[in-house]
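Derivation of every value follows stated rules applied to the coordinates shown; laboratory data play no part. All of these numbers come straight from a predicted model, not from anything done at the bench. Cβ atoms are built from the backbone, for glycine too; each structure is taken alone.
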Structure I
Amino acid sequence: MTKMLKIILATGVLMALASTSASANVHKGQKLFVKKLKPACGFTGAKMAAKHSQSEWKAIGNGAKLEVEIKKICPKVEDVKDKYLPHLYDFFHEFANDSGNVPSC
């Protein structure tokens, strides 16, 4: 009985840790913008995020539509890796023009 309880508890802890590390990160999105997109865009992340409101960024989402929108705003951007999109989305959503937040990049 105690062995089964330990296995269930360990599984629960592992699932909790795995789910938090798989989520997107605003700060990672900011770093990715500065490193990967800022040279091609020619403007700051604050200006990029302010192109839309939070609800507009939410409607765009963090998939293929986001990549299309990035390329529309910054035509010099060639490709954005799919693994970067959730982080960039979180960054753009967090610092949208109606959020009141201003990034440092």
Structure II
Amino acid sequence: MLRELITDGRVVLLGAVQQEILSGIRDANQYNRLKSYLRAFPNLELDLEDYELASEFYNICRSNGIQGANTDFLICSTAARRNYKIITTDNDFENFSQHIPIILFRC
């Protein structure tokens, strides 16, 4: 299913996510190869409203006892504003979805 979404050009990547994926890779060849692969995904340009909504989502979840990383809430806000589904294996997003309007894609 994921392969089909990628092939159809229906997957975008945030620069912050690319940074997280690439951070900590010590082998230069592996780093450059992965960086090249990730460049195949369109980079989603962000607006000020994405950052503002991310902070709002952070505050909503935190007030409900749910912790999360700033990047995670940025993913949530950009997806929510554009009616995109979030592809993830991170269970934190399931917790977020109980309090903020995100849609998770189930593979």
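For relative contact order in percent (Cα under 8 Å, 6 or more apart), which structure out of I, II has the highest calculated value? Provide the component values of the computation, followed by the final result.
Numbers: I: 40; II: 23.
Largest calculated value belongs to I.
Using distance in nm of label points 7 Å out along Cα→Cβ at positions 11 and 75 as the calculated read-out, with 1.3 as its value, let me know the right label among I, II. Spell out each step's value before the answer.
Working: I: 5.5; II: 1.3.
That value comes from structure II.
In terms of FRET efficiency 1/(1 + (r/R0)^6) of positions 67 and 83 (r between Cβ atoms, R0 = 30 Å, to 0.05), which of structures I, II is highest?
Result for FRET efficiency 1/(1 + (r/R0)^6) of positions 67 and 83 (r between Cβ atoms, R0 = 30 Å, to 0.05) over I, II: largest is I.
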